[in-house]
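Each value in this text was obtained by applying a stated rule to the coordinates, not by laboratory testing. Since this is a predicted model, take the numbers as computed values, not measurements. Cβ atoms are built from the backbone, for glycine too; each structure is taken alone.
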Structure 1
Amino acid sequence: MSENVKWSKIKTMIAEKLSLSEKVVDLMSVSSLLSYCVAGYSVSSICRRLDCDADYVVNILTAYLDFKGFDTDTDFNPYAVFKKSTSLVEFTALVNSRQGLPLDIPIDVCYNICSKYDSIRKEIAEAYGE
């Protein structure tokens, strides 16, 4: 049985047991990996922390955040800055006021990955009635 078939069966079982959609189960299954990315961890750091392959990490980040990941760790937590801001303009100002910029991506891309992750977190929370 292939890994995809196994995951499909497990996902269906979890969804039924928890009364969740399979989409939410998928989101839950990758939320830790995504949280490391929006916290500023590089692909290699995520791989070390989660003991997984770089291709897997890049595939997940691309699928859910439309982003291939940071090449190096950032000097700050982009998601924490995102949560303090109310717009791209404010996010940009907050990032620019810090010394550690996202090293290898434009600020608007950093904002967008944080926004996508925030939407994912909200979708999971709503599924749990929070």
Structure 2
Amino acid sequence: MKRCPHCGEPGLSWLHFSLATRHGPTACRVCRGLSYPGEALLVVASVVGSVLPIIALVGAIYMNSLWPLYIAGGLLLLYPVTVLALPAKKTTREASQASYRRWKIGVAVFILLVVIAGVCQSLGVG
């Protein structure tokens, strides 16, 4: 169990904490306070977790060997360790809901831009 930043007691589940985000925080089992891992290193860990398999696959094809995949698999096992080493950040339900709303608006804007670009391309504009 990880220590809660609200009450200081070990009330955060390791699994729930490693899956928590700003708009999906985890609750402490003792005080019900919400928290999530800090984002600075989480972004780095996520980028490494998404880029490393691609590099390993290209390396495996280029070298005609499975060793790059084995090494990448071992390094990816470090991802939960890095996330669990991050300090827990306090948050509230209102802040978490506001973050989720902003995330949904960002996704909607992205989808709208993709649709507009597709329409413009099919009409021959631009």
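Out of 1, 2, choose the structure whose coordinates give FRET efficiency 1/(1 + (r/R0)^6) of positions 73 and 97 (r between Cβ atoms, R0 = 25 Å, to 0.05) equal to 0.80 when calculated. Before the final figure, lay out the partial values.
On the way: 1: 0.80; 2: 0.10.
It must be structure 1, since only it matches.
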Which of 1, 2 yields 1.00 [FRET efficiency 1/(1 + (r/R0)^6) of positions 33 and 65 (r between Cβ atoms, R0 = 41 Å, to 0.05), calculated]: 1
FRET efficiency 1/(1 + (r/R0)^6) of positions 9 and 57 (r between Cβ atoms, R0 = 41 Å, to 0.05) from the coordinates reads 0.95; which among 1, 2: 1
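Upon calculation of Kirkwood radius over Cα pairs in Å from the atomic coordinates, which of the structures 1, 2 produces 15.7?
It was calculated from structure 1.
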